[in-house]
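Asker: Following this line, the structures themselves.
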Structure I
Amino acid sequence: MKSRNNKNCLSEEIAKLRKKSLNYKKKYTIDQLNKPVSFWIKEERLLDEIGKEITIILRTRGCCWALENSGCSMCGYVEDANIDYVDPQQIINQFDYALDQKIDEINSDTNNYALKIFNSGSFFDSKEISEETRIHIYKRISEIPNIKEITFETRVEFINKNLLKQMLNYLENKYIELGIGLESVDDYIRNKYINKNLTFDKFMKAVKLIHEMDIGIKVYLLFKPPFLNEQGSIDDCIKSIKKLTESNINTISINPCNIQKGSLVESLWKQKKYRPPWFYSLFESFRQALKKEDFKKVRILCDPSGSGSKRGIHNCSSKDCNENMNKLLKNFILNQDLEELNKSESECICKKKYDIQKIQN
């Protein structure tokens, strides 16, 4: 009973903070609802090569877990959502606008591409993205030969065989990964600290179905959830990477926690009760969790939001130190080679401070 009350208190606090933040949110104009939140192209690690990715962030009503319940403790993505209903045609217009701006660049490029579609919620939630919208997106993607890989994100409760079959009918010649925010393999950390409302057993049932359909799985892990110090975060990340590698997950994307507006983590950060992770901790997790042979069966990704800033993963206040860490991380991800993490020309003096604080913060 005590743990249930603790969970309710956490959910209530998350909901209260989110409601307070959204009270100041301005309504989007018609023009804004016909254009995506953002889109870009950058260099990225594909399954078997270094290529490019195009990322498109659609503005939808937002995540049902955040809107209809309380949401996750670290997440502020609902701030970019519309909150209210968005017409399916507007979401189609958003996708088409982004793709039309980049299609010539993609078609003329010799690189293969991955397409990542984010919508601050679940791609298979029909309250967020309609069947009509999904089919339009599938059809457009199917017409672009250079796009070899596609990632859609969803909570597991929206995954079912019929939706997966429909997707494969249009995209049978593409490699597809479904991105699922598991955050940690530890049920207690996931549900008591992050408030994910997902058990590992439910996740594995979804994994079984997805693999049976010959679709890939991309799992997101949250590095340094609230209420864990650096050492606890290292231990949790190592345990999670090893467990997911053993479970034949295709891609593991580690997301260092950053300070997002309106989130419980932001509230803790403002009270000086939370510090975003150090690069040193992230690198130690990779070194301890992975062996050279692991990269033959799993792809490791990590593209931190706010990297090097006070709201994102960072070491000290030195720009050179954080830029060096970013460079090492990028090369490690692109090449899938742990040796890249050891190529720093010099070690910043802040490493000594980190070693002292690791078990405290």
Structure II
Amino acid sequence: MSDEIELFQNLLELAVENGASDIHIKTDKPAVLRIHGSLEPVDMDALTREQILTFVEAACPQEFHERWRMDHQIDFAYVIPDVARFRVNAYYQRGTPSVAFRYVNDSPPTFEQLNHEPETFEKLCQYNDGITLVCGPTGSGKSSTLAAMLNWINHNDDAHVVTLEDPIEFTYTDIKSMFNQREIGIDTRDFGQAMRAVLRQDPDIILIGEMRDAETFDVALSAAETGHYVFGTLHSSSAQQSVQRLFEFYPPDQHTGLRRQIASALRSTITQRLVPALDGGRMPVTEVFIVEGLARTIINEGELHKINAVIEASAELGSHTFNQDLYRLVRAGKITKQTALAYSPNPKALEMNLKGIFLSTGGLVS
């Protein structure tokens, strides 16, 4: 093992021991760890350009070397056996190399470990077809939530699951289900090629790392309409924005026909963000939009501005707003009232809820 590889492995092990979610490497600077959302510099010598380049060229798969030389950026997975797995993005800034590592717990989590409501999320795992989207900004825990859903399926259903990932994060051991995990750039040239082939691989469930364009979503729709269940991620901040984002993949003259397709195929959106937990660390708070009945009607009619009201009125289906989930977490003693109000999209309404006052269609009730 070279000195550079040993140095980086020691640094990554230090990050894991201190509960860091991310590790940032910049030329001529010491490493910086993100711990519970805050950036903490490591007491070490600055890392040189040569050290960083030596690590990247040794750590990234041989198949990616040409892309790194040509594009000056690359994504890959890096594993320290018996320690941890990392998602890595190496890139240049101002002509010098930098690296961002994201720590990935190789063992898929459970709903309970993520503080999700098992009853709601188990329901979302049991559809036979359609599309479920896990949404949120980068670093909001989307991959962990998807991993928990696939983990539940693995323990409870005999399904063939094909994942298309860039790079692979969580890995799965076949239990009741069978997994084939394809890494873009290693197992297949690109997302487009992988998507075109996936329906010929007899999947029951397809995980698409990211819904990124019309071509990807076209295949997802086709798969959903032919009896497959598709999971994907989307960068959006609410259920309404998530559904709108799907239409934005296409020109306006196609939207009328798309409304029917999306209303029929979409099963749910899960939008999440991370908030500080009472016992340290961070946990996800979610908005869940289950697309049944009235929800399907408003999408079909293009009345997306009504989505939030439908979520508020659909608790019996398992839908809930961010405020409703924040209220649950406060009552469960998982987060403080102050945290809930700080992260609430409507803190005045949440303040009333926490006092036992709720607005219903019939007026104020307590």
Structure III
Amino acid sequence: MKKTAFYNKHEAFGGKIVPFAGYLMAVQFEGINIEHETVRNNVGVFDVSHMGEIWVKGPEALNFIQRVTSNDASKLVDGKVQYSCFPNGKGGIVDDLLVYRIDSLTYLLVVNASNVEKDWNWLVSQNTNGAVLYNASDEIAQLAVQGPNAIKVLQKLTDFDLSSLEYYSFHKINFAGVNDVIMSATGYTGAGGFEIYFANSDASHMWDAIFEAGKEYGIKPIGLAARDTLRLEMGYCLYGNDIDDTTSPIEAGLGWITKFTKDFVNSDIFLAQKNNGVSRKLVGFELIDKGIPRHHYDIVDNNSKKIGFVTSGTMSPTLKKAIGMGYVSTEYAKEGSEINILIRDNKIKAKVVKLPFVKK
């Protein structure tokens, strides 16, 4: 098992360490609900150094990215970020990712931790035009400082005006005395904040500086469990749960990152789905009866006929009710539709609701 550059910090803060995506990571510190509320209402710090970073460079960089991703990267300008996915050539998804445009010849792809090797092999296999690829995943540390007070904490450590960074924008800045830190106005929580990229060698210094700056705000380390409940409240897809090699972006409600202004892997399949419709759709739902939906639970109609399955579920710390996402037959995907979650052979009533569960 690998360890991130912050492993000793997790231990020092009393983190509960578990194996995750090939790393030993902190799943929680004080507790999921406390950590969740800290990020929603204040400021918390996630170690997300397990995420993968792949550089794409050279004159063919954009053409390559355009072919292997579903979104239209030609719309990016320097300093902008785009959410996208890698179609797998069979109508499914290799991974979802962020595309950073550094300049016209340099892009950074940020991919999921569990898929780094898979993504790398896929990109290498598709690289027929000579784009320059480099896997920097083991060299880069990343912290996500999230919550409404994140900007107040981080602004103490830089002269760069962080409020000037629009959502899904980034800038290379001097931060906490370190040059060329990528400060990105992105995140996986819906609570606002930043994702910060820097060299592993600066990790300990960065952690200490951020926690010192955040002391007056009661800043806390946050584990992976609260990261999951926060993203689910926003209806954000998790690879391996809500999207995978068997799901298309059209089924998953990701038509907005699937642009047919260009040809790309599977564009013909996805265009046909857009035009002709799909047999299932990813929806959000709230439980009406008591219970907690879990990954892979069956979804049935009132006659107990299977109409889908749960992909993600939890008890929402913010709403104090059970929520989930899952694929259902298209006729049940309309907001307000009544469905049932099979929990230990009991039909638990639920209704389809509009995402996100928690409005910003």
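Quick note: the coordinates plus some simple rules give every number you see, no bench work behind them. Note that the structure is predicted; figures quoted are calculated from it, not measured.
Asker: From which structure (I, II, III) was helix-only ellipticity at 222 nm (-39500 (n - 2.57) for each DSSP H run of 4 or more, over all residues; to 500) calculated, if the value obtained is -12500?
Answerer: So the calculation was done on I.
Asker: Sticking with this one: Quick check on the output: 9.9 is mean projected area of the Cα convex hull in nm², for residues 155-314 alone, derived from one of I, II, III. Which one produced it?
Answerer: Only structure I yields this read-out.
Asker: Still on this model: With volume of the Cα convex hull per residue in Å³, for residues 35-122 alone coming out at 103, pick the structure among I, II, III it was computed from.
Answerer: I
Asker: Something else: Of structures I, II, III, which gives 69, 50, 42 when Cα extents along the principal axes in Å is computed from the coordinates?
Answerer: Considering all the candidates, the number was obtained from II.
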